[in-house]
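Participant: In the part that follows, the structures are each spelled out as structure tokens.
Rule-based calculations on the coordinates, nothing more; no lab input. What you see is a predicted model, and the numbers here were worked out from it, not measured in a lab. Cβ atoms are built from the backbone, for glycine too; each structure is taken alone.
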Structure P
């Protein structure tokens, strides 16, 4: 009997630099002390969050990293959790990394990313017979170069991979990166045809479905959320279609029932960093799906997981056990519309 969750896709190391100011082209700036490295990407963030939520949940990591110091760091971090199986992580070439320039004068961050080994991750790297999980989650679409390529039969290589995952008895789940551009409508809908669980933010949902979810002042257009979720279902999401944003989580379940859950009203000074909050939400929803919660309960667990993540700087440092996340859900009031 299958049990647990396999998390596949992006495995990235962020190299963090503090600089005096971001320079104009052709000029110089100084890098301050405090250069740091941290793991990131869908695999590293979601699977560590799941391991913290439930240390007994069987987890499998899948992806491709380099034979370099960054790859060593990924393996070291994942190796700290006994329930994470890294036997499906391949190593070759140079790891994917992102150079993050943090401007100390404006507190704005600028990113330079290199796909490296991640960009070459393909279905040829997967031995489905070694995947013993119940749910196969992969992210991020639009940031896995090989799998984002077209496929004559399925629309994209990612769609073919998801089809084959389902053919091997796995329930499938996807997440998308929030990039600018027109690739959403070309690459996400083909993948949705072979997706059981889709957990994306409001920007990704708007770019995929064409349903406007933010007004010109940045306000959430709540009345449009049911239409966007229905469109995701029409595109093929079979079980749970979920949209999350700072205001809360919304979804349509396997029977087409609409769910709306407000996020928590967190006190001033509570939020220490927002990196990884979306992945934490996704982890909470996936965990709920794996253990048999209703969609409303799973979205609540996602909201509590995101709130835990926000309490610490870093992508996974704030995540806590399921019991502790449920305490947070009782501790804070819900945000008002």
Structure Q
């Protein structure tokens, strides 16, 4: 008999097994493992709930929601990030996914929630079918494509005569700088000192004033990205890059069915996106990747983000994800304003 309930820490091993047996399908197959603790990534996302479908004593499906504070129109407001929507292969097409969505919807209505956001890999539209035509809840709106850039590590240094990158502690001034920049985005995270724990922060300053900053984080302790499928073109490209990496001074490329050694740019903020400072910070990030033996440093930017211009000179692999947003209270003017702006998403927590 199928039942639905909130997950507890005692469900960790079953949730790890469910996660490792599935993956995100699309042009590139990706499985995100969560060993050793399924719940650790959720702690980083924010206060979270995990709803599970149970057949007798076996977990056969789950869906999660994490509560975050983001900027919308420069004002802080709550956002419900929906993720980890999974149903075991043998239990699909039996209404389990729909019932998990019903359980989540009842919870969100019970707490008077409004904005809800989810990501889907471009080319994988099946999850969206479970969120359409919900009683008392509007459909999701497509707020555009996020391009997830995997910047290849590089040995060569980028220098600038007038500026240099320096390590920086998680000070109030740094937190304030990130929040000033995030206010210019829609759904930009409201940053607190807790968000910077476990990250390495770097800044570019002039006259003791922060002009640009980034946070680099390694999340392999809480999630491991495993590539399960590549097109023949991508396989060929990775093979070529590995064969010439000692000549070109680039980092080693990942292999199928092995965790990708990757860092994330959790935050990248530039006072003037058109300045050379973004390129200088990104150059420092790819040097860190090379020096520490990683393959990539990853950053996700909305298709309208002006920071894309700083990525043109960097070797990278790019993938696409679609952002979906709804207002449970049917505030279509709010959704339209977010869509018209430049949405933000922290892909280190996806």
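Participant: So if we calculate relative contact order in percent (Cα under 8 Å, 6 or more apart) for every structure here (P, Q), which label has the highest result?
Facilitator: Once relative contact order in percent (Cα under 8 Å, 6 or more apart) is worked out for each structure, Q has the highest.
Participant: Among P, Q, considering only mean count of other Cβ atoms within 10 Å over residues 190-197, which has the greatest calculated value?
Facilitator: Top value of mean count of other Cβ atoms within 10 Å over residues 190-197, among P, Q, belongs to structure P.
Participant: So if we calculate mean count of other Cβ atoms within 10 Å over residues 150-157 for every structure here (P, Q), which label has the highest result?
Facilitator: Once mean count of other Cβ atoms within 10 Å over residues 150-157 is worked out for each structure, Q has the highest.
Participant: A value of 27, 25, 21 was derived for semi-axes √(5λ) of the Cα gyration tensor in Å; which structure in P, Q was it taken from?
Facilitator: It must be structure P, since only it matches.
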